[in-house]
Structure 1
Amino acid sequence: MSIENPSRREFLKTTVTTACSAAIGASGAGEIFAPSPRPNLVATPPSPAPLPIKKGVLLDMLPAKLSYTDRMKMARDVGFEVIQAPSTPDEHEAEEIKKAADGANIRIDSVMNMDHWQYPLSSSDPAVVEKSLAGMRTSLHNAKLWGSDAVLLVPAVVNPQTSYRDAWSRSQKEIRKLLPLAEELKIVIAIEEVWNKFLLSPLEMAAYIKEFQSPWVQAWFDVGNVLLYGYPQDWIRALGKSIVKVHLKDFKRKENGYEWVNLGDGDVNWEAVRDAFREIGYAGSAITELKDGDEAYLRDLSRRVDRLVLGRT
């Protein structure tokens with residue numbers, strides 16, 4: 001029966017009044033003692049554990065005046081755990097980069113393909129497409145040499161010469177040509193969303209990747225790139241487990257445009273981003289993609305990643 005029933009309320013009221021009167025009479029002092037304060041039974045929830053994401057930095061963000069060895073050591077010393085390196089067709093340079101990373105005890109986690117903007121896979125020119133494919137093959141081999149597990153690829157560019165539909169079909173056709181090599185080398189081709197007028201929503205990007213039906217094509221998610229037309233936390237939840245790598249950057253909207261800024265100084269809701277990563281169980285790497293700088297700047301940036309992305313205090 002509900003306690004709101006009138007007869008039950010009157011019964012409780014009468015019972016309590018009678019009990020109090022009896023207590024007063026028995027004490028002889030006419031005092032009613034206040035009940036002891038009840039303990040606070042609401043426990044403060046513990047702070048969530050820091051996210052198990054590896055902090056990374058672009059090799060090109062480290063001082064160019066330093067040798068590869070010193071740049072790798074600086075990255076490690078300021079707190080970064082992994083590096084993203086640009087691809088190179090120069091075998092001597094590739095070996096030098098590998099030796100520098102090994103010597104600094106820091107892993108080259110991923111490779112930035114350098115030919116996908118100038119030579120898009122979506123081009124109608126076979127020579128341009130072949131140049132792009134050659135660049136991706138180089139990047140995949142660099143990744144194998146360096147012990148990386150992913151190569152970033154901008155899959156297509158929509159422009160007056162290339163329709164959206166053609167960008168979709170052409171790029172998928174060419175990427176499928178790379179899948180046997182990716183599988184052989186065990187390197188993921190990670191598709192990134194950028195300002196290329198292509199893959200403009202998270203559901204569309206998820207569908208594009210799913211159509212390959214291959215574990216060797218996954219998503220590289222850039223937190224800052226979607227701010228003009230979406231919300232990073234929404235993209236993270238929509239792409240879910242397909243995300244294998246992440247880029248970190250931030251920018252601030254202005255009346256007449258925008259400005260790229262340091263992490264935490266822009267419009268990214270980092271708490272919402274962190275919650276979304278936690279929800280999907282993301283445990284890969286997050287690579288900062290900002291301007292280059294000196295040791296003090298990089299050390300501060302490393303701390304910002306701790307606080308904003310990983311949830312470390």
Structure 2
Amino acid sequence: MSDYHIPIMSAEVVSLLRCGPGGTYVDCTLGGGGHSEELLKASSPDGRLIGIDRDREAIDAARKRLTPYGERASFVHSDYKSVKEVLEGEGIAEVDGILADLGVSSWQLDSAGRGFSFMKEGPLDMRMDRSSGETAAELIERLSERELSLILWQYGEEKWAKLIARAIKAQGDIGTTLELAELVSRVVPRKAHPKRIHVATRTFQGLRIAVNEELAGLDRFLIDAISMLRDGGRLAVITFHSLEDRIVKRVFRNMSKPCICPPDLPLCACGKAADVRVVTGKAVSPTVEELERNPRSRSARLRVAEKI
């Protein structure tokens with residue numbers, strides 16, 4: 001299961017989190033344990049790792065991979081947005097570093113039964129946690145044409161959202177990934193098909209974000225995660241599309257401001273101190289070498305903030 005999820009920018013993550021012996025680190029999106037293993041190596045011999053994931057299959061894969069690290073690694077089945085509650089439940093008041101890799105794992109993409117990919121026939125599921133929530137097929141059936149169009153426009157940034165939503169609702173009973181991908185390919189004008197990505201990419205992105213509520217509460221998670229860091233601790237976040245990256249950039253920027261008074265106020269009245277220092281002025285991108293090894297990393301962006 002070592003290829004469950006190829007860890008992206010793992011060397012950069014370890015370096016920017018300043019992992020060291022005896023530290024306590026949290027991998028909020030455990031996946032197959034690739035990043036976690038690097039954090040455990042860097043914090044050897046006595047560092048601790050808490051791995052969180054909403055996908056039980058991911059936890060099972062990571063548990064096997066991280067067996068050599070024994071009790072230094074612990075695992076929790078939960079949404080990464082519940083990091084504060086998870087750590088409090090573990091009796092942990094503060095940690096040295098937190099990582100959130102918000103991408104879909106390679107295993108999820110390549111497993112036809114999960115329904116994330118338009119490249120393989122599979123049920124239109126897309127749930128990261130298959131133990132709860134509605135599938136993409138159920139979501140499509142429940143939403144009105146207008147609601148579906150809005151999701152594709154806002155979350156998928158799909159300019160043909162209205163046309164696609166109308167076709168989906170007109171056809172009805174779309175139960176597989178290939179049925180949906182073929183419909184999108186058919187209704188979007190051929191001359192408008194993107195050159196570098198599949199024409200259904202944005203539709204699948206929009207539905208996946210909606211099914212898993214990926215943007216809801218992301219800003220709250222960032223604030224909670226930073227609150228669980230000790231002074232000097234760092235939060236690293238890897239995003240894969242502009243919607244997530246904008247939220248992370250905005251929250252980090254706002255939390256790094258020492259004063260939020262109106263600019264025309266002669267003296268500070270709010271008394272606010274900066275909560276973080278933004279470590280990555282510009283988001284870190286994968287190297288050319290990494291892009292060659294793992295083309296799926298092309299849209300990844302890494303941002304890091306340090307609690308002060």
Structure 3
Amino acid sequence: MSFLCAIPLIASLVGCGPVAPLAVGYVEGEFVQLAPIEQATVKAVLVRRGDRVEAGQDVAEMESDDAKIAVAKAEASLAEAKARLADLRLGKRPEEIAVLESMVRSARAQAEESRRVKARATDLLQRGIAPQAQADEAGTAVEVAEAEIGQAEANLAVARLPARAEAIKAAETQVEQARREIEQAKWRLSKRTVAAPAAGRIDDVIRNPGDVAGPSAPVISMLPDGAVKLVLFVPEPFFSAVSAGTMLDVRCDGCVDGLAARVSYVSPDPEFTPPVIYSLETRQKLVYRVEARPLTEESVLQPGQIVDVVLAEPQG
């Protein structure tokens with residue numbers, strides 16, 4: 001029995017005393033780097049290292065004057081596009097319509113005067129007082145005046161019509177594009193305030209007011225709740241007992257009983273025991289890297305803790 005108890009897998013089955021660990025490892029944090037979507041100067045940092053934050057809480061503010069100007073410019077473009085569309089839908093302005101109406105009245109008056117001149121010239125021709133050329137000239141003036149009436153009335157009718165459907169459609173497209181530009185400008189302005197994506201703990205303040213931050217230059221490093229995993233190193237003889245989904249009991253100094261994790265990744269390649277956990281007895285042994293996730297997001301495990309695990313006993 002003592003020989004069986006020396007093998008972790010068998011010891012867990014035959015009920016020996018304290019079970020030797022299947023593997024030893026450590027807790028690794030999956031930290032999140034918080035940064036603005038575009039380069040900007042840090043205006044204010046609203047948290048300190050070690051602070052607890054909630055999802056959506058503001059943690060830093062960037063300079064935003066240029067983003068505010070972009071919003072104002074987009075709003076002005078939208079107002080201009082709307083005015084252009086309204087103008088096309090309504091046709092000419094009332095003042096322009098009034099001018100064209102006066103031109104119609106003027107053309108009609110001119111035509112009436114031309115008819116009176118023609119009548120006099122015709123009468124004088126019949127009485128033998130005026131030459132034929134004068135009567136012909138008066139008749140031509142009447143025809144020209146009546147043509148000008150037609151042109152003025154046509155111009156007035158066209159002015160009262162809205163623009164062509166193609167022009168209105170193009171203007172409507174410009175209005176919609178201007179709206180999207182406003183939405184984008186406001187979204188970019190909102191991103192000048194950096195917020196926590198989830199509840200967690202501030203790990204580090206990387207940049208301070210006056211520093212330049214950007215997509216590749218984060219301001220804050222934080223550890224979201226539950227964003228930890230166990231990095232374990234399973235000895236080669238026991239590798240076949242572990243696969244994705246395997247349940248593990250987790251033990252560590254100062255931890256409460258009942259901690260459990262599920263294997264999420266098993267490396268297919270062996271390696272020598274990493275320096276972080278090797279001892280004189282294990283440094284030349286081959287191990288396999290295994291990763292496991294705590295079963296609850298409220299896990300008390302913290303990055304850097306040393307842990308060991310055993311295979312969980314089957315339930316039921």
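Every number here is computed from the coordinates shown, using simple stated rules; none is lab data. As the structure is a computational prediction, the values presented were derived from the model and not from experiment. Cβ atoms are built from the backbone, for glycine too; each structure is taken alone.
If Kirkwood radius over Cα pairs in Å comes out at 22.6 when worked out from the coordinates, which of 1, 2, 3 was used?
The correct label is 1.
Tell me which structure, out of 1, 2, 3, gives 115, 28, 22 once Cα extents along the principal axes in Å, for residues 57-224 alone is calculated. Write out the running numbers ahead of the final one.
Working: 1: 46, 31, 29; 2: 54, 31, 30; 3: 115, 28, 22.
Traced to structure 3.
So if we calculate mean count of other Cβ atoms within 10 Å over residues 233-240 for every structure here (1, 2, 3), which label has the highest result? All intermediate terms of the calculation are to be shown ahead of the outcome.
On the way: 1: 19.9; 2: 25.2; 3: 16.5.
With respect to mean count of other Cβ atoms within 10 Å over residues 233-240, the highest-scoring structure among 1, 2, 3 is 2.
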